[in-house]
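Peer 1: Each structure below is given as C-alpha cells.
Throughout, read-outs are computed from the coordinates displayed, never taken from laboratory work. Everything numeric in this text was worked out from a predicted model, so none of it was measured. Cβ atoms are built from the backbone, for glycine too; each structure is taken alone.
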Structure 1
Amino acid sequence: MDDSATGLRARLIDVGVELVATEGAQALTLREIARRAGVSHGAPRRYFPTHLELLSAIARVGFADLGERTAAVREGTAREQLATLGRVYLEFALGNRGMYELMFRHDLLNSGHLGLRDTSLPLFGRLVDLVARTRPAPDARIVAGALWSNLHGIAQLWGWGSLQLATDTEDFEPLLRAALDAHLGSAR
C-alpha cells in the first residue's frame with residue numbers, strides 16, 4: 001500500500017472513530033463514513049472488503065485506547081489495582097458509549113480473521129492475572145470472567161440510567177466495591 005492509500009485507510013478509520021463518538025455505533029455505515037471522509041461510497045471497499053472489517057478496524061482503536069488506560073494501572077496491591085482497573089473500565093464505557101458498544105459486538109469478536117480477539121484478550125489476561133494474585137485458585141479465569149461480566153453489566157445498566165434509579169445513588173463506586181467483594185471476598 002502506498003502512502004496515499006495508507007492515508008485514506010487511516011482517514012476512513014478516523015472518520016469512523018469520530019462518527020461512533022458523536023452518533024453511536026448504529027451510524028457506522030459505509031456510505032456515511034465515505035461521505036464524511038469526502039470519498040465515493042465505493043472507496044472504503046478498496047481498503048476494507050467488508051463492512052465488518054472497517055468496523056473491526058474502528059473497534060481496534062477503542063481497544064487500544066482502553067488498553068493504554070488500563071496499562072497505566074500499576075500502583076498498589078493486586079486488589080487495589082483491580083479496583084482502579086474496574087473504575088477505569090467503567091469510566092471508559094460510560095464516557096465512550098458508542099465505541100464501547102462497537103467493541104463488544106459479538107459479530108465482530110466472533111469473526112476470528114478480523115483480529116479483535118488478539119486486541120481484546122490481553123486486557124482480559126491482565127484481569128485474570130490480577131484476580132489470580134488476589135485470590136490464588138485454579139478458577140482465576142472463571143472468576144475474572146464473572147467479574148468482567150459484572151463490570152460490563154454495571155456499565156450497561158448505569159449507561160441506561162437503570163442502576164441509579166434502582167440503587168438511589170449517583171455514584172457507581174459502591175457497586176464496583178460490591179462487585180469486587182462478591183467475586184474476591186470482602187476486602188475488610
Structure 2
Amino acid sequence: MSEPEKPDPDLRTRLVDVGVDLLARQGAGALTLREIARRAGVSHGAPRRHFPTHLELLSAIAQRGFARLGARVSANVGDGSADPRTRLGELARAYLEFASDEPGMYDLMFRHDLLESGHLRLRDTSLPLFAVLVDLVGLARPGCDARTVAGALWANLHGVAQLWRWGSLQLATGATDFAPLLRTVLDAHLGPEPGR
C-alpha cells in the first residue's frame with residue numbers, strides 16, 4: 001500500500017505567486033482555481049490540496065497584499081521620530097499610493113465579505129495595520145475616540161482612493177495630485193494643522 005500524497009509546500013507558494021501575478025495583470029475576475037492551476041502548471045484539482053476552497057486561495061493572495069501594504073506603511077511612517085500628524089500623513093499617502101499602484105490587490109484585500117478572514121487568520125494580517133492608524137490618531141488628537149476617528153479617516157481615505165482611481169475626483173476638482181485632498185481629509189478628522 002502506498003502512502004497518501006503529501007501536499008507540496010512549494011506548490012502552495014507557487015499558487016499564491018501565480019495568483020498575485022494574475023491579479024496584477026487581469027484583476028480579481030481572473031482568479032479562478034482552474035486558471036491559477038493552469039498557469040502554475042498543475043492539474044485543476046491540485047490547488048485543493050492546499051486550498052480546499054476558492055475563498056481560501058483568495059485569502060492567501062490577499063494576505064500577501066496586506067504584507068506589502070504593511071511594508072510600505074512601515075517604510076513611510078519611519079522610526080517614529082516625526083510628530084504623529086506627519087506620520088499619519090505618510091501612512092495615508094502610502095495607502096493611497098498602494099491603491100493606485102496595485103489596484104487589483106487593493107480591491108481584493110478589502111472584500112472581507114469574499115474572503116475567509118477567520119480561517120486563514122487574514123484578520124491577523126489586516127487588523128494590525130488598522131491598530132497603527134488608531135494609535136497615531138490617538139497621539140495626534142488626544143482625548144478623542146481614536147478607534148472611531150480612525151475608522152472614519154480610513155473610510156474617507158478609501159473613498160479618495162477609489163474615486164481617484166476612477167478619475168472622478170480629478171474630473172470634479174480639477175486636481176492633478178491627491179496631496180491637497182489628503183491634507184483636507186487629515187484636517188477634517190484631526191483639526192487644522194498647527195501653523196497653517
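Peer 1: One of 1, 2 was used to compute volume of the Cα convex hull per residue in Å³, and the answer was 126. Which one was it? All intermediate terms of the calculation are to be shown ahead of the outcome.
Peer 2: Details: 1: 126; 2: 137.
Of the options listed, only 1 reproduces it.
Peer 1: Follow-up question, since we're still on this one. Hey, FRET efficiency 1/(1 + (r/R0)^6) of positions 64 and 176 (r between Cβ atoms, R0 = 30 Å, to 0.05) derived from one of 1, 2 reads 0.45; which structure? Walk me through the intermediate numbers first.
Peer 2: Numbers: 1: 0.80; 2: 0.45.
Answer by label: 2.
Peer 1: Where does the value 2.6 come from, among 1, 2, when distance in nm of label points 7 Å out along Cα→Cβ at positions 40 and 72 is the thing being computed?
Peer 2: Details: 1: 4.3; 2: 2.6.
Corresponding structure: 2.
Peer 1: Right, next: If helix-only ellipticity at 222 nm (-39500 (n - 2.57) for each DSSP H run of 4 or more, over all residues; to 500) is calculated from each of 1, 2, which structure is the one that comes out at -22000? Could the numbers behind the result be given before it?
Peer 2: Working: 1: -24000; 2: -22000.
Attributed to the structure labelled 2.
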